[in-house]
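Once you scroll down, you'll see the structures, which are given as C-alpha cells.
None of the figures in this text is laboratory data; all of them are computed from the coordinates on show. Computed from a predicted model, the values in this text were never measured in an experiment. Cβ atoms are built from the backbone, for glycine too; each structure is taken alone.
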Structure 1
C-alpha cells in the first residue's frame, strides 16, 4: 500500500527531493522479518526514486504477505502501487 502527498515548495523556493517512509507493523512478522522487509523495500524504492517528482512525500506500508514475497514479487507490487498514485 502506498500513500502519496505532493508538497508545494512555495514561491521562489526550490522543491526538496522526494522523501519516502516505511510502515512495517508487527502483523508482518517479528523484528527480524520486519527489518528484512524494510531493507528490501528500501532497496526497491531507491531504484525508483528518480521517477518521483521533487517535493513528493511517499509512505510505503507493508502488508503481511510481504514477509513471504521474494524481491521480484515485492517489486511488482510496488510498481502497481506507485502506478495507482501517479499523477
Structure 2
C-alpha cells in the first residue's frame, strides 16, 4: 500500500499543482493530514479520488514516503483503483 504523487505540472491560481493518489482512502487522508492539506480540498467526486497538491507539499509527501510516478504509472494506478472500486461495489 502506498501514496503516490504524479509528475504533472498544472497551473492553478498562481501555483503549480500535481495530483496525490493512494491505494486506499485512509492512506490518502493520512498523508494529506501529515502535509497540511485541508479535508475540504479532497476531490472525492472526481473520477478518481485525489488531492491536488502544490509543489511544496508534493516535496513533503515524498519526504514522508510518497512514491513519485510518471504518466504511464498514473494511468495504470487509476485503472487499478477503478477496477478495485468496481469489484468492491
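With relative contact order in percent (Cα under 8 Å, 6 or more apart) computed over the structures 1, 2, the top value is the one for 1, the highest of the group.
Distance in nm of label points 7 Å out along Cα→Cβ at positions 26 and 50 was computed and gave 2.4; which structure, 1, 2, did it come from? Value 2.4 for distance in nm of label points 7 Å out along Cα→Cβ at positions 26 and 50 corresponds to 2 out of 1, 2.
Here the criterion is distance in nm of label points 7 Å out along Cα→Cβ at positions 18 and 34, and among 1, 2 the highest value is seen for 1.
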